[in-house]
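**Q** Structures given as structure tokens follow.
What follows is calculated from the coordinates using simple rules that are stated; it is not laboratory data. None of these values were measured; they are calculated from a predicted model. Cβ atoms are built from the backbone, for glycine too; each structure is taken alone.
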Structure I
Amino acid sequence: MGARAPAVVYGAAILQGFAFTLVPALATVFAQAPYRVSAASFGGLFVPLTLGAIVAAIVTPALARRHGMVRVLGLGVLANVVALLALLASPLVAGTGAYLLLLADTAALGMGFGLNFSAVNELAAGLRGPSARNVTLANVVTGLGTALTPLLVGALVTRGLWPLWPALLALAFAGVFVLSLGWSSETPAEHPRALPPVSRALVFFALAALLYAVCEGVFSSWATTFTHVDRGFSLASGEAALAAFWLALTVTRLLAAFTTGTLSPRSAFVLFPLAIAAAFVALPLWSSAPALIAGFALGGVACSIVFPYSMALAFDAMPANESRVAGVLVGALMAGEGMGTFVVGVLHGLAGFTLAQVYGVAGGIAVVLALVAFVAVRAGSGKVS
């Protein structure tokens, strides 16, 4: 396997992170010509993303059994390339045509994320070393991409060069796809021909991933809008708030990957959602730009390990069902992200709710997440270490 496997896994992971926050980072661009996307329509972009993720979750186990997870990763990479090409084409048309291309972009992104990230998590668990550490590291590099995208895109937007970034990402994804072909021929994945019945533990781990993703989507997709539009600070402050969220999330995951003995994954999985609730309560109370940036960084710390630990714990609890675990949890993640963006777009853009009010509701969701995480750990306690 050599160095090819880690290069494919971690390369696909960081590129998926870069692609994942591209649409939120371009929110201000989409509000202008040729797009002129309203807040509600912006939230609507995440509906096909959610549907694409659900489709990916449904087909991932069957594809993995037939072709192996490396091929699933390759299909996810190609879907990301399609998404980026649709995004690159969108400025060339106006009005409805531009918006339709953005819908195609997010639909393909949902499929790409669902397939690629499912494969990344399962393949990372199979690399040399502890599975919890490897899965967390895969999420670390994904988070690194999500953290850097707002900063890179913000700098390019001010110079009118933002299409350069998706073009470079498309080329990089193509490179990972070529590299994965060689690995596929060397190490074909093995999966059972028939999947066992859905377990109670998987249901609760998936529900936890869904609720977590709703919280993450409320943070990440609306950080720039809350800071720049609602609170009236500069666009640079809004981009910094979004970058602070993802950077804090990534750094905390990196620390967690090497300090698992300090706080067990089972305990952290239950306790960190309470920190998410605290961050949601605190954000509307702070009125300066530095304080808001710090508040989103706090949200990133609180969100950091919930999903990678849910994946690692579910893998440990259901070792014979890894392809389904990966597909279902990533599908739940993307569905929750879409809900956390679309529902907020409707509430904020059409129903007149302020984002501060939405954050209060999201704090209650985070408390429910803590309870579901506790039940999930108990459901898999016979096998989770």
Structure II
Amino acid sequence: MINIDTQKKFVESRDISCEHSPYVQKRVSILGSRGIPARHGGFETFAEQISLYLVKNGWTVTVYCQNNSGKELFEEMWNGVRLIHIPVGCSDTVGSIIFDLKSTFHVMREKSLVFTLGYNTAIFSFCYRIFGITNLINMDGFEWRRKKWSLLQKCWLYLNERIACKVANHLIADHPEIKKHLQTRVKASKISMIPYGVDVIENCDVSVLRKFGLQQNCFALVVARPEPENSVLEIIQAYSSKKRGYNLVIVGSHDPRNYPYHAKLSLSAGDEVIFLGTVYDKNILNSLRRFCRLYIHGHQVGGTNPSLLEAMSAGNAILAHDNPFNRWVAGDSAVYFKDQSECSTALDSLIDNSEKLQKLGSNALKICKEKFVSEKVMSAYNDLLCAWLAKK
């Protein structure tokens, strides 16, 4: 739940609101995502969500977007949000670092607050400190724990997490476990805990399923990047250990020729597994969630994961990896597993139990409405940004 009491104390200690700010314009620049409209992951979805909300509430919002193919910087307006497209030329880790560096140099010429999503290149935030630019950082999850990174990359991420804690003006944690971790680095007063929010998924088009040869309530669903810490391999192996009578649909990039982990997924998949690849269309994603029989969430590392919230907002029954992050979010609306064996056992008891699935789905929707309402979350961010705007 949003720590509203802490949030109120933070704002009230400055005795301000946006309406009483001495600044003519409420300006904020959002860095750290790949850009919007959202076509990649949780940060992009959040960047789109918060940008549109802030524009409706009188903010001038700029979002920096990574352009991997272009050679010239250009700007455009999208639904009232100013987009700055930064040319990079490549989409790998080095490209992301170059994008963040160029974005940092550009935003330093803007008269705005800086809101950074993630700490992967927090070392560049020293520039903000030197020039007196206010920078708030959403600290995301424990990036340096992810199995996909090399030792050198993990060291880089760990170092930047420590730097972010020191140089940022304020930190945002999207989960109590992340706030607890950050409190080993900085005082609690420097941290606000605000989870992600979501809107309830309704009015979906069931005919969308025909495009993929699917039928309502006849498939389980996974929406995740195919990475080891998302348990995609364990889920596929558990599902394929026997005939289930329903398809398992995997939404996420799938390139077995170029990625060894993707190849493992293909080799482990039984004939009931369907790889859809990446799907960016929200209407399609919402329909897949709304009409699936069971949502399987294997994320092991992270905070309040947007894909889990979106499944809950569709009233899905949840089978989730057992860790403090997922348990705080889903509570008793999920059945949990720790490994392939437990996942298989849980599937045995769940997949044909319509009554149990319906009860889990109802609990998920109830929790979503009580704890993760988008309007409440966005309002908390608005208040936080207003507080720092007045302090400039």
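**Q** Out of I, II, which one gives 16.9 for mean projected area of the Cα convex hull in nm² as computed from the coordinates?
**A** Value 16.9 for mean projected area of the Cα convex hull in nm² corresponds to I out of I, II.
**Q** Of the structures labelled I, II, which one yields 17.1 when mean count of other Cβ atoms within 10 Å over residues 174-181 is computed from its coordinates?
**A** Traced to structure I.
**Q** Identify the structure, out of I, II, from whose coordinates Cα extents along the principal axes in Å, for residues 230-357 alone was calculated to give 39, 32, 27. Please list the in-between numbers first.
**A** Working: I: 51, 33, 23; II: 39, 32, 27.
So the calculation was done on II.
**Q** Taking distance in nm of label points 7 Å out along Cα→Cβ at positions 278 and 302 for each of I, II, which is largest?
**A** The structure with the largest value is II.
**Q** While we're on this one: Could you figure out which one of I, II the value -26500 for helix-only ellipticity at 222 nm (-39500 (n - 2.57) for each DSSP H run of 4 or more, over all residues; to 500) was computed from?
**A** It traces back to I.
**Q** Using relative contact order in percent (Cα under 8 Å, 6 or more apart), single out the structure from I, II with the greatest value.
**A** I
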